[in-house]
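Please treat every number below as a calculation from the coordinates, not as lab data. Everything numeric here is computed off the predicted structure, so don't read it as measured data. Cβ atoms are built from the backbone, for glycine too; each structure is taken alone.
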Structure 1
């Protein structure tokens, strides 16, 4: 099932085309990365999906419906600009926001307490929002996004301001959403997190789609004809190796055009070299991101 779909989506501001005939599909139960450089149109796209602003052209389908009140109650949105009521107690704030989304007040506390405990905020429900640290407020905002149990979750920079432990807590929660069949749209500049979590991605630049599809397919498309090897032992003289480069703990073996990775692995086994890691080399998503944007600009 398609959870989010746009066709020919276009938005202009005073002659500037912020979103330019954008087509995309987000499948139910996946983590989908919405990526792009600053000013690419990511936030505008999100605001169009949420019916905060109206498109000039194109169609949006959200859970099978046009954007509007019926769809919005089934969506959770974590904006980059945080918006909890600072002078309210945290539980009162969460209750108020959940009721606005149509949740029964009696059910809010139980679910809110579960999420707060999950994110290391157990016992903070009675604290005023302004008394919480920046990282705690960030996690509290995520609880506000999820407390009404939405089917589609749109997260704009969810790891902003979090320490490594809190980042892992949030990542685990996002993965659990996917396991429960929820759809997550993740917009972030932290490419390492996208690489570890997303099933498919969309890269936009100047409002246009420039890279789209399953993450593993995209990485394979930009892969070098090379293998990464972590082992002890000399690698000189391998047949089919054009050159060998040291990369931190691994060595990158650049292959001749007609050589295959299994040819290299077979030679390592024949030499009785203990291999700790052997994989086809793919570039980090950040390198692909930079390459695609630079090629487009050129």
Structure 2
């Protein structure tokens, strides 16, 4: 089933301009709700490329993996209802790295410049009170797995030297590189050994670093990764937006609790991060005609000059 879905997505992606080459970039598409840790296989088109990353989704009945009250740290999703998490450093096990990987929607073109971005957030609870640097991206021509992990060889196509300590807000990591091979796979994590990784402990029982990961983007368009599903502030209040019916068929009604006369941008965004419908309005209610919108999962984003709120939408 995963293979069939991937082929379908790849066919669509080949016809897109200014697209996100990362499948399921916000980890919203899943097969089953997670019931425990290490269930990276629950969400589609991503896998463990080393050790056992975790999946967090509000659909879970396990409070430890149901945002915002996730065990490693309190955090709302950057967008939608889900995020993934990984350990990039462990004080008790040398060079321990959890890595997350996926096959890109199409291979990179040699000589082409690509722009990369993703959001991370430090856990900060229980023993996850170590912050680290070297979070980055590596591209590969071959896939890896739990049993055949990607190498930790002190190289990455893009990484940050900043130690990410923020446990309250999502931190956007972004950069660019020129492809030197026709890479087909993306891997996210820390690819540097302990001696080259800088850390800060900010707890009384600091054992490991842990980061949530959201909204991954790789594109040839410099503005695409900058704008898609981006937020001006971490202010995601689903109570500010009412949508109905959901699932929708021919129309989707949106009510947004905005400030009078303040312009609101309402966008419907598909799983590739593309804006498929958008309107700017000063009214507090709007109705989208969704009759010709393909069936599937979307995000409704309501954005003002101050806040952004997102809600998951199903189109039947």
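Tell me which structure, out of 1, 2, gives 56, 46, 34 once Cα extents along the principal axes in Å is calculated. Mind showing how you got there, number by number?
Working: 1: 70, 49, 32; 2: 56, 46, 34.
Computing Cα extents along the principal axes in Å on every structure in 1, 2 gives 56, 46, 34 only for 2.
Tell me which of 1, 2 gives -10000 when you compute helix-only ellipticity at 222 nm (-39500 (n - 2.57) for each DSSP H run of 4 or more, over all residues; to 500). Don't skip to the end; give the middle numbers.
Values: 1: -10000; 2: -1500.
Considering all the candidates, the number was obtained from 1.
Say we calculate distance in nm of label points 7 Å out along Cα→Cβ at positions 216 and 280 for every structure; which of 1, 2 gives the highest result? Mind dumping the intermediate values first?
Values: 1: 1.1; 2: 3.4.
For this comparison of distance in nm of label points 7 Å out along Cα→Cβ at positions 216 and 280, the top structure is 2.
A value of 3, 14, 23, 24, 18, 13, 5, 1 was computed for P(r) over Cα pairs in 5 Å bins from 0, in percent, for residues 128-199 alone; which of 1, 2 is the source structure? Let's see the in-between values first.
On the way: 1: 3, 15, 28, 27, 17, 7, 2, 0; 2: 3, 14, 23, 24, 18, 13, 5, 1.
Working through the options, I get structure 2.
To which of 1, 2 does the computed value 3.8 (distance in nm of label points 7 Å out along Cα→Cβ at positions 48 and 224) belong? Don't skip to the answer; put the middle values down first.
Values: 1: 3.8; 2: 3.2.
The structure behind it is 1.
One of 1, 2 was used to compute mean count of other Cβ atoms within 10 Å over residues 80-87, and the result was 12.9. Which label is that?
Working: 1: 12.9; 2: 25.4.
Source structure for this number: 1.
Of the structures labelled 1, 2, one was used to calculate Kirkwood radius over Cα pairs in Å, for residues 104-143 alone, giving 13.7. Name it. Intermediate results must be reported in sequence, preceding the final value.
Values: 1: 10.3; 2: 13.7.
It was calculated from structure 2.
The value 4.6 for distance in nm of label points 7 Å out along Cα→Cβ at positions 168 and 184 was derived from one model only; which of 1, 2 is it?
Numbers: 1: 1.6; 2: 4.6.
For distance in nm of label points 7 Å out along Cα→Cβ at positions 168 and 184, the value 4.6 is produced by structure 2.
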